[in-house]
1. Kindly point out which one of P, Q the value 3.1 was derived from, the read-out being distance in nm of label points 7 Å out along Cα→Cβ at positions 114 and 130.
2. Name the one structure among P, Q that distance in nm of label points 7 Å out along Cα→Cβ at positions 74 and 98 of 0.7 was derived from.
3. If we compute FRET efficiency 1/(1 + (r/R0)^6) of positions 146 and 162 (r between Cβ atoms, R0 = 25 Å, to 0.05) for structures P, Q, which one ends up with the highest value?
4. Of the structures labelled P, Q, one was used to calculate helix-only ellipticity at 222 nm (-39500 (n - 2.57) for each DSSP H run of 4 or more, over all residues; to 500), giving -10000. Name it.
5. If we compute FRET efficiency 1/(1 + (r/R0)^6) of positions 34 and 138 (r between Cβ atoms, R0 = 30 Å, to 0.05) for structures P, Q, which one ends up with the highest value?
6. Thinking only about relative contact order in percent (Cα under 8 Å, 6 or more apart), which of P, Q has the largest value?
7. Which structure, out of P, Q, was FRET efficiency 1/(1 + (r/R0)^6) of positions 50 and 90 (r between Cβ atoms, R0 = 25 Å, to 0.05) derived from, given a value of 0.50?
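The numbers here are math on the coordinates, done by the rules we state, and not lab data. The model shown is predicted, which means the values in this text are computed figures rather than measured ones. Cβ atoms are built from the backbone, for glycine too; each structure is taken alone.
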Structure P
Amino acid sequence: MSMLEGLPAAVDETPRPDCAHGLAASCNELLRVQGYAILRGFLPDSHIDDLTRTLHSSRGKAGTRKLLEAPWCRNLAQLIRDDPRVRSCLSADARAVQCTLFIKSMITNWLVPLHQDLSIPLAGRVDSPLYCGWCRKEGELFARAPVALLQQLLAVRLHLDDCDGRNGALRVVPGSHQGGRLSYAELLRERNVRGERLVAIDRGGALLMKPLLLHASSKVTIDLPRRVLHSVFGPGHLPGGAQWPTRVL
């Protein structure tokens with residue numbers, strides 16, 4: 001058990017904040033204030049069925065960050081990006097830069113302590129103080145991005161299964177994205193002051209989230225899987241001479 005998992009915290013399970021009537025303006029406001037927004041019924045069951053069949057037939061590897069290399073994933077990324085509610089939250093030159101499949105079950109089970117998403121994939125190293133913490137994941141180069149860039153990114157988590165607190169739904173700290181990159185002490189303070197909120201989402205729903213938002217998830221406690229396609233979108237131009245990998249859409 002991580003230090004954060006062991007700390008007492010009241011988890012608010014109130015089902016909010018949804019984008020009011022699916023309006024783009026509502027999504028923008030929720031992302032600005034809360035750091036996340038929920039789009040229920042983002043894709044119909046028939047489309048989710050197609051995705052699950054495709055993942056099964058292609059033996060989609062859980063945790064891989066290279067799904068954008070597959071045509072079906074590129075089509076999905078374009079569909080997500082072109083949705084008016086998502087498009088309104090992106091820059092005009094926004095690109096899909098990454099897609100990861102997360103699968104939790106009683107067999108593949110883990111907990112994720114409270115954290116921010118700070119690293120991005122890059123085509124190569126750059127001689128710039130803006131980027132640090134260089135490392136390789138699946139042979140690809142990653143670095144911690146500057147806060148100004150992280151603030152422009154948007155993650156869209158498409159749920160392929162019903163998801164609640166029993167099978168690994170995210171817990172978030174609303175508004176914590178406003179503090180930029182947080183130290184461990186600041187992270188604890190944000191959690192204690194703002195509290196945590198459980199984000200339960202039905203199959204076919206999507207969670208729009210700012211990467212700087214503090215988030216965590218617990219282990220699965222029931223025999224129901226939690227499959228999520230986590231797509232990240234960012235601006236076409238990067239500061240400091242950096243470039244996205246060639247597969248970006």
Structure Q
Amino acid sequence: MKIVRIRTEEVLLSQRRKMFHEKIIRIDAGRVNVYLVLNGDKSILIDAGINGKAEKILDKVRASGCSPEGVALIIVTHTHYDHCGSLAQLKSKTGAGILVHESEAFSLEQGYKNMPMGTLMYSKILASVVEKVLPKKWLSFSPVKADIEVGDRHALENFGIEGEVLHTPGHTSGSLCFVFEKEHVFVGDTAFHLRRNSAFPPFADDVQTLFRSWEKLLDANYAYFYPGHGTPFRRDVLEKTYRKYKKR
């Protein structure tokens with residue numbers, strides 16, 4: 001029994017080390033995560049946080065040993081204000097290209113995308129109140145023109161990195177995930193991890209479409225997930241959440 005326990009602890013420790021990959025830097029950018037994937041002078045940022053966080057993000061970039069000019073690409077997982085708020089400033093300061101799904105390029109250029117519908121009782125009420133009461137400017141951000149518009153999938157070999165971007169609609173019509181080294185997935189708001197052992201998002205435009213995107217991720221057997229909100233989690237959390245909510 002003692003040997004089994006030790007082996008189990010060793011496995012969990014090994015999984016934890018893999019989840020916190022040395023090339024992956026998580027940055028708190030105002031109630032939302034921004035991630036930096038280090039890759040020399042072709043490093044990649046995933047999302048851009050809320051407005052006013054550009055310098056905080058760049059401070060983290062520098063502290064990680066990467067210059068702002070070393071950020072070659074910013075992947076926009078979707079065009080909500082909390083993921084695009086500092087995008088214009090980051091583009092200006094880094095010169096990075098901006099990648100977005102083709103269906104949300106217009107929203108990015110307009111600097112606005114409406115709030116998605118709630119999926120739970122409290123979030124349905126919140127979404128309804130926000131839509132009726134909150135001025136549009138609160139959900140807006142500085143417009144940015146995309147440099148790369150993608151469809152269903154897009155490989156990133158031009159950036160010298162083992163990775164690809166996948167279309168995973170549901171939270172929004174143009175939501176994207178970035179798969180790094182075939183096992184690390186940056187999911188934006190395709191999954192949340194604010195509650196223990198749950199990846200279910202409180203907001204999504206189409207839950208059934210979201211489940212189909214989850215099926216795509218689960219079928220590919222990816223191991224580690226990095227959400228826009230909450231902490232990184234393993235595949236089993238997504239799988240359990242899928243089984244729980246799909247049967248409702």
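1. On the way: P: 3.1; Q: 1.4.
Of the structures listed, the value fits P.
2. Derived from the structure labelled Q.
3. Numbers: P: 0.10; Q: 0.60.
Result for FRET efficiency 1/(1 + (r/R0)^6) of positions 146 and 162 (r between Cβ atoms, R0 = 25 Å, to 0.05) over P, Q: largest is Q.
4. Working: P: -6500; Q: -10000.
Corresponding structure: Q.
5. Largest calculated value belongs to Q.
6. For this comparison of relative contact order in percent (Cα under 8 Å, 6 or more apart), the top structure is P.
7. Values: P: 0.50; Q: 1.00.
Checking each candidate, the match is P.
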